[in-house]
Structure formats: structure tokens, C-alpha cells
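Any read-out appearing in this document is the output of simple, stated calculations on the displayed coordinates, not a laboratory observation. Just so it is clear, the model here is predicted, and its values are computed rather than measured. Cβ atoms are built from the backbone, for glycine too; each structure is taken alone.
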Structure 1
Amino acid sequence: MSANYFIFDKNKCMGCQACVVACMNENGFQVNQQWRNIFTQNEVKVPGIPLFYVSLACNHCEEAPCMKYCPALAYSRSLFTGAVLFQSEHCIGCQYCVWNCPYEAPKFNPFEGVVEKCHFCESRQREGLAPACTTLCPTGALDYSIAQIDKTSITPGLKVATNPGPSLLILELENKNGPEMDLSLFDEEDKILKEKKTKQISALHEWPLLIFTFIISALVALSATETSEKSEEWLKWSMTIGGVFGALLSSFHLGKKIRMWRVILNLRHSWLSREILFFGLFYALMILNLWFFNLNYFVVLIPGILLLFSIDMLYLPVQQKWKIPFHSGQSIFIALSLTLLLLQYYWILLAFMIIRMGVSLYAFLPVDENLFKNKLFMIRWGLIDISIILVLFDAPFFIILLMILLGEFLDRVIFYNQLLIQKITLE
């Protein structure tokens, strides 16, 4: 395998974007987001801080997370150049690779419903030509090499959560000195720049997944309380239809729904593949237990728990800003709360909800300074207070059920709103 890698010299780049133009000339117009981008340190040109640029596309990492975690196996490694290649005909448009890549390399094309990215000009290199982006750079800031190098040690200048071994060597600034001054004058500008570094995932945008995961939590809770064995016909039908409805909703997230069968091809590494496998197993066993056989309690419950665990693990790549990897609105916590509700263990349930909200406070107060100004967060606390009052006054089960369901759903909404896609940060 070739050891090809990009070389970028911070001292030479002037941010002209000639490399971006060269990439478009070679590969055609790139919809929504170009494959190669220029990132700027000190965008507001604060004195005393160096102003420099970094040109980045796909870094074709040794341990490429996009390739490792793609559920549809749409990525492969070129034996000729070592590049991470992408087969659009295999892509299902789930965008899980976008969440996992620390360098923002995969770009989702909403018009085609698939991901696109740099392929290291594979065809040009096979003809003995350099990648197009390196040929048009007027200052020689961007180049490439085929020499052997330890890629796990070449990540200077880029702050990432993990080191996937990028095929990128960055030559650092030779002079980082500047005039001394009170930089606190630029705190507001610095705050604006930090906000640009992250892309928030909203519950409104991910509403199909929000509803799907909430339905799953409810179905597992119903199964955990053995409700299905003594349930009325309307509840059996509700559980049956609810599972189908949730599965159909989850497919709305995919750019290529006709290829959704490919989602289970990477059970070895992808939590998305495992989620779909455990959903199919759990739902099939639930139906058998509801309509045909009286299965053992744990036969249905175990795949349900594995399904909830897979759902929560799926969101780990977009929790890198969290202080701890726990949130009150995670699926497994919601399912446990609903189980306690159905068993009418009210005081244990209320204590559990308060503990969960306390964990959320611990996790997010250092990150989200405006947490107490978040209306959804405050409404969630209010719903817990109302639930305590309802339990104290021995309100009917149906009213308590509605209040708890509303609170748990709101918790899931807050969970999605707290997810962040980490953006590139230059040192």
C-alpha cells in the first residue's frame, strides 16, 4: 500500500482558496459544501495572536472512523494510494460518518441523498499526476508525498478528540510572536468564534429519530412490566402498530431509503447496524409474545435492553463536549422511568427523575452557561414538581401517566438539542 499523504505549510498559505477551486475544477461543482475548505485562526484579526490558515479535505486516516463505523460499508481503502474511497452507490445517506469524522471531511449532498468527499485524486495519481489541489497552490503551501511516515504522530495544529492517524503533515508557524496587549478586550469576538466551531443537532431536525427512540423506550417498558400478557386488544394493536410506525419514521432520516437493507452490513463496528439488528429481534419476539406464544420474560426483555444500549451508544460521537457521557434523556433511562411508572412505584420514579436531572446539571453547566435560561429545561423541572403534587394528592393513574410521559418526551427533546457535532479547532 502506498504511504501518500498531504503536506501543509502554515507559513506559506495566504488563504486564497486556489486549492478549493482546483478541487472543483477536477471533480465538478460540489453541492452544499466543497470537499476542501480553508480554516482560519484568528478570524477577527486580534493583535497579539497569529493570523494563519489551514487547508483541509479528507485526511485519509489510518484508522478512518468514517470507514470503520459506516453501517452500509460504503467506504474502502485504495491499495494503490492508501486513500479512503467512497462508493456513493452503497451509501444510504444516514450521515453517521459525518458525526464520526473529526475533520469534517464527509459532506452530505441533500439533492442526491448521499455523502460526498475527497478521494485523493485517485485517478490522477494512477496516471502519475499530483492531486489537483496541490498543483494550483501559488505559494507551495499545499503539497503531497509518497514517503513512509508514522501517521499516528502527525496531528499538530488540530485539536481532535481522538487521533485516527491522518495522512497529513502540518508544518507549524516559525514565528508566533506579536505585539503585547490586553486580549480581554476581544472576549466577545472570541465567544462568537467558539460558537462557530460547533454545529448543534436539533430535535426539530431529527424529529423522526426522536419519535422512533421514544417509542422504543415505551415498548421496552411495556415488555419489562409483562403488560403484554394481560393486555387488552387495543394495547396489543397499539404496540404492534407503534413498532411499525417507529421503524418507518426512522427511515425518513436516510437519504437513500431504497437501500436501507444495507444498514445491517457492519455489525462488527457500527452501533447503527447493531441497533437495527436488535430492533428486528426485539420486535419479532414482542409480536410472538403478544399474539402467539407466552414467551419467557427475559426472551423479550434482553434484546430490548440491548436495543436501548445500542441507541445510546450510537450518539457517543456527538457527545464530545459533554463533561460525562450521561444525560437524563437517554433511552435506557426513559425506559426505566416508564417501567417504574407502569409498576406505580411513584416515589422511586420521582427520586430517579430528580437524580437524572441533577446529573444533567453536572454535565452541562460548565458547557452551557445559559442552561437555566433554557425554557425546555425549566419546563421539565416544572413537570417534575407537578408530578410530585399529583402523587401527593393521589391523582388518578391516567393523569399521572400523561404528566410523566410528557416530561420524559421533553427530556428526549432536550437530549437531542444538547448534541453537538465537533468542528475543527486550530491551535
Structure 2
Amino acid sequence: MKTNLLTEEKQNCGLQRKFARPGFCIPGIALLFCAMLFHPVAALALGTRIPNQDPEAIARGNAFVATADNPSAIYYNPAGITQLDGVNAQFGTHIISINSTYEAPGGGTYHSKFGVQAVPEFYLTDKLKDYPISLGFGIYAPYGLAIHWPDNVPFKMAGMQAALTYVSLNPVVAWKVCDQLSIAAGPTFNVAQVMFRQAVDPAGDKFQFHGDDHDFGYTAGLMWQPVEKWSFGANYHSATKMNFSGTSSALGLPGGGSTTAEFPFAQFVMGGISFRPTTNWNFEADVDWTQWHALSNVQFNGTPFGSVNFPFHWKSSFMVGVGGTRYLDNGYFASAGYFFSQNSTSEGSFNPLIPDTDLHVGSLGFGHKGQHWSWTLAAQIITGPPRTVATDSDFPTANGRYQWMNGAFNFSIGYHF
């Protein structure tokens, strides 16, 4: 519903201030929340995807699908766990700084609240004795969002604050069909929560929504190494759909209470080619495609304004990553990589709660793999060209210039039993 509906609703409640276009929404898609108490994290220029799930992969520009030789293969390519002997456990954390800047067309610069946020992940694998079968279990956050703009930002009626967490619990079974080929698949149990806050009129009256839901999906992977120097990998994560159910309220308006909104979460596919010219080097290139065009319009029911339609009109997008690893003496290794992420958000429905742009990400990392213990450290510089939005018809107050500069640090520790 657009301005007219909301204006009528407020007038019917005896309030005299006229609504501008409210841009009412739950922006972004959900909040990843699990028993591990994950925090919401920013996902910039990735829609709400979080592709960074392991520092060894991150250091290589996330080009890891055709290598996938540590427990994080459960996310990157579960077929890769057939390369791991015995029982392996790995815990890691992706830590990112959040800093977004907005310049209004008429002048004025605004900064989102600076924060440092962490997203942990856990992986466990077990290769069965005397069978070509490996089992795995992972807990990770494939989606997330966190942003907080100041209360005086010009686009406050499009949104001021959002927090999303989405956690996947993912058991997998992998089968080594022959020496050259492995396949894998497994279900995902997904838990999500979302929080959203916006102004509902120029005077600053606030609307808030809190909701949660859970759903099931699945993943599948394939790894093929026809010759020693070349390996090919592919991985698929199914789409899911969350029907968020929670509470909403708006200052100055009666009603609200029980509110629902159905959000689709995109399916995505990853593919990669790894080349190992010698045992000391491994180079890889990957492509990652996300079907964001499934997120078009979302309807919110049971709000203080009745049923409200919110436009997204996102577009499907690609990420491309390249990287390499140099294996050193005594189990040490060093890696470097780069990935490019294409923006997913529509110019005509751009919302500053998901300030999406093309991203360029450079990374470095190093680590060690011993007989029992392993560890990896990685760092990223995340930036992109400023994005100027001038034709936003759904949220015209969001027109302006957006800029991002963020950094990330990643570490993991593993144990081989």
C-alpha cells in the first residue's frame, strides 16, 4: 500500500499530521539467530548474503569450491569432506567493521553507527572406516544484516535501523564414488529473526517490528578431479521461505500487535576450477550466482496500517573470486585473493537499510596445519565505487550518494582427532 492508504489510516485515528510516503517495510530479509547467540552482521553489496565462512577460503577470495579440503567444505562444497581422514572439528569467526556514509542531494552528510560485529561458524566431519562415506555437520550464517542510521537522516521514513540473523544447521553425507569423483547432499534447518525500525511521519513517530520463523532447505555438492593437477567443484544451496511472525507497534497509532510477512531467501550456486601446477601451489577461480530476482514484493499483514505492500524488485547477481595458496615447509601456508560482487538492489526501489553496491574485496591470509591442531588468520579490505541513486520512485527521500569502506578479520582453529 502506498501513501494514500497510510494517510487515511492515520486520519481515521484522529491524527492530523499528514504522512509523506512511508516506505514501510521490514527491509532486508531476516535475522540469523541460533542457540549460539550469533549477532546480526552487515552484508554489503551482497544483498543479504554472507559468503565469508572460513578464513582459509576468505584469504583466497572465497575461491575454494574446487579445493574444499578443510571442514568448512560443508558450506563451500560438502563433497570435499571425503578428502579428510578421521574426525575433524573447526571453529571460526568472521569479524567485520561497519561504516556507511550518505550524502543528501541538497547537502548534508550522515554516517551509520560504527560497529564491529562477529559471526561464528562451526564444522565437524567424520570419515567412516572401511566405507567410502563421510559425515559432516555445520552451523553457519548464510544471510545477515545490521545497520543503524541516525534519527535525523533525511530518509528516516524509508528506514532507520534493521537487524537480521539467519542460522543454518546443516548435516551432510558425502560419498566417494571413485578416486576421481565425490558427491554429497544434506538438509538444512534454518532459524531466523528480524528487527526493523523506521519513522512513520516527518515529526519522527516510530514504527517497529520484531519477528521470527524457521524453515528447511538442502544443499548438494560435487567434486571431480580427473587428473592430479586439475579439480572441478560445484555446490548448490536451495531457496527457503520465512513467514515471519511477531509483533509490531507504532507511536500514536492503535492496533498492531500480531504481524506476519513472508520473505523468500534466494537459492545460490557456486562453481570453481582449481589448478595445482606443483604440490607447493594451488590456484582457483570461482563463480557464485544468487537468484535475488525471486525477491520482488513482500506484503506485511496485521500492521497498525492494515496490510502493506513493500517493493524490493531485486535482481539476480554474480560474485567472481580468484586466489592462490603457497604451501610452505612444516605445514605453513600463505594465501592471497580477490573477489568482485555485483550489486543486487533495484535503482527504483533502493532502500538505504540495504545500501547495496558493486564491491571489490582484497584478502590475505596465512596459517598452519599440524598433526592435530590447525589455525588460519585472514584479513579483507572491502570497498566499492560510490553509488549515486537518483531515480528511486518507491523511496524518493533515499536519493543521494552512498559510500562504504570496511575491513574484516577472520580466524579459525581446528583439531584432528
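Some notes on this structure:
- If FRET efficiency 1/(1 + (r/R0)^6) of positions 232 and 328 (r between Cβ atoms, R0 = 35 Å, to 0.05) is computed and equals 0.85, the structure in 1, 2: 2
- Parent structure of the calculated result -1000, given that helix-only ellipticity at 222 nm (-39500 (n - 2.57) for each DSSP H run of 4 or more, over all residues; to 500) is the read-out and 1, 2 the choices: 2
- Of the structures 1, 2, the one that 115 was derived from, the read-out being volume of the Cα convex hull per residue in Å³: 2
- For mean count of other Cβ atoms within 10 Å over residues 72-79 computed as 30.4, the structure of 1, 2 it came from: 2
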